Structure P
Amino acid sequence: MPAGEPGVAGRFDVATPLDGSDPHRMVFVFHAGAACAFLPRELARLHAIGLGLEEEEALAPWGIDAATDGLYAHRVTPREAMWLAADNLNALFWGLHDWTHFHNHGPFEQRAWTELQCDASALAWLWMNREEVGLEPTVWDRLHAQATALSRRRFEDEGLPGAFGVLEAARVRELARAC
């Protein structure tokens with residue numbers, strides 16, 4: 001996907017900063033005929049404007065936690081149920097972050113630690129697939145720095161010491177190579 005202007009059809013925006021706000025133009029689209037009627041749904045086009053989605057249904061954005069619990073309870077893998085649509089780096093990062101949540105059912109007893117693992121997974125996937133996504137290493141480095149800053153704030157907010165070695169760029173790249 002070529003880098004380009006935000007919101008331009010056929011372009012992927014790598015300039016959108018990762019700031020922790022809700023991602024725009026990102027949605028988990030249900031596969032036609034997928035056995036996932038138990039998940040909250042809305043029209044995909046309402047949340048991913050300009051991505052060519054018309055009548056496709058998607059996971060309601062407020063249903064991420066319900067999806068994590070529901071997929072686990074029904075023994076449905078995320079891949080069986082849906083795919084991720086996003087046209088900007090911020091949305092793709094958060095979509096990948098949430099995709100990791102879908103695979104990790106359970107209570108958020110230590111939220112900062114859970115989020116750290118999801119951040120590391122999203123960063124590793126993006127490093128591993130940077131050519132397909134059209135990410136220059138400098139763009140990945142910027143995203144990595146922004147994700148690390150968000151993670152530090154989560155630990156500070158919870159009054160926890162962080163183990164940010166997990167998010168060191170070299171370790172994330174090693175995680176990607178191990179996949």
Structure Q
Amino acid sequence: MSKILNRILIFLTGATTFTVINYSFDFVLYPFALYQLGLVYGFSVMVVLSFLFCWGYFLIYDYLKRDFLGIEFSKEKMNSIITSNESVGLKLFLIKIIRKSHLFLFVFLSIYFNPFVAVAFKRKGNFEYNGLSAHDWRMFILSVIISNGFWASTVFLGLSFFEFLYKIIMQWWKIIA
């Protein structure tokens with residue numbers, strides 16, 4: 001099997017598995033925990049679970065030594081764009097944004113994906129799978145706080161809205177019934 005086809009199959013398998021697990025965690029388990037346990041206890045439980053899930057991803061990622069999400073490939077391409085001598089036009093614009101937006105990229109990856117993706121993308125080296133340094137651990141903990149703070153507030157607001165809507169519909173139903 002060709003190297004490119006193998007890379008594509010690994011990515012498709014990894015990305016599908018990762019997406020199913022993350023969507024189940026974010027859209028099923030997280031709302032359930034916040035609804036059943038309340039904001040404070042639900043958030044506390046989900047922060048611990050998020051930390052453990054993402055740490056588990058690191059253990060699996062480094063053990064398998066396979067880029068099953070395309071993170072290392074993306075880092076490699078980004079580094080080649082930054083170090084390219086052909087920096088003109090759009091490439092130059094991208095280089096300036098990438099160099100000045102490390103914090104923005106980190107927060108975006110923490111919120112849009114999860115702490116594993118944010119830290120795996122930001123840690124040093126490509127295709128090294130060498131665990132987490134002390135700096136990576138600090139970024140990981142910060143990313144867990146950022147992503148869970150954002151997600152808990154989003155889920156809680158959504159649950160509160162649906163609860164409010166349910167109460168209005170039930171009151172309206174009592175009036176017309």
Structure R
Amino acid sequence: MAFIICLCAGCSARDSSTPGHLELLDPELAWQGGELVIIAGVDWRPTEAVIEAMEHGVPVPIRITTRSFRRYGWFRVLDRDRNHRYEVRYLPMLRSYQIADTKTGEQRNYPRLHMLTDSLRRPQPWATGLSREDLDATTYRVDIRGQLDRTRLPSPMRMPVWFDPEWHAISAWQHWDIDSEVMDG
């Protein structure tokens with residue numbers, strides 16, 4: 001069954017008319033507390049189907065993934081894979097929207113959805129797990145991508161939304177080839 005889903009998903013072409021939208025805004029590398037981070041905002045515009053699901057109590061998961069690959073010539077080996085997960089939900093009793101960091105449990109409430117999406121646009125650091133010592137040892141390639149994480153939706157929704165373009169919000173991978181000389185300069 002999983003093979004059929006992958007086959008169908010791979011064959012379904014995603015074009016520019018797809019309504020789902022999630023992009024990383026102006027990502028750049030920086031050092032923060034001895035760790036290499038990628039500073040970027042998230043431009044997420046939920047579709048009507050996503051908003052309707054939230055209003056019916058479905059938490060909408062967003063995942064920002066950073067990956068670090070060790071480079072050996074043309075060959076790359078995955079060294080670190082970090083997922084920063086959030087859930088966006090509507091709280092009908094409070095008539096507000098909430099974003100929650102699933103790792104730390106931190107929650108922020110906003111009276112309007114546009115205020116929540118505006119807060120996501122503000123640049124914030126996304127950890128890569130790399131230190132200066134790592135970069136002194138070898139060259140790395142660092143990637144980042146954001147997406148609406150359909151695999152974390154409630155199980156009855158997973159199959160239907162897999163083929164629904166309203167739920168296909170995913171950014172392209174952005175990447176940097178880095179070493180200690182690049183980061184010191």
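Summary table below
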read-out	value
Label whose coordinates, when P(r) over Cα pairs in 10 Å bins from 0, in percent is calculated, return 10, 36, 37, 17, 1 (choices P, Q, R)	P
Source structure (of P, Q, R) for helix-only ellipticity at 222 nm (-39500 (n - 2.57) for each DSSP H run of 4 or more, over all residues; to 500), computed value -28000	Q
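The numbers here are math on the coordinates, done by the rules we state, and not lab data. Note that the structure is a prediction, hence the values are computed from the model and not measured.
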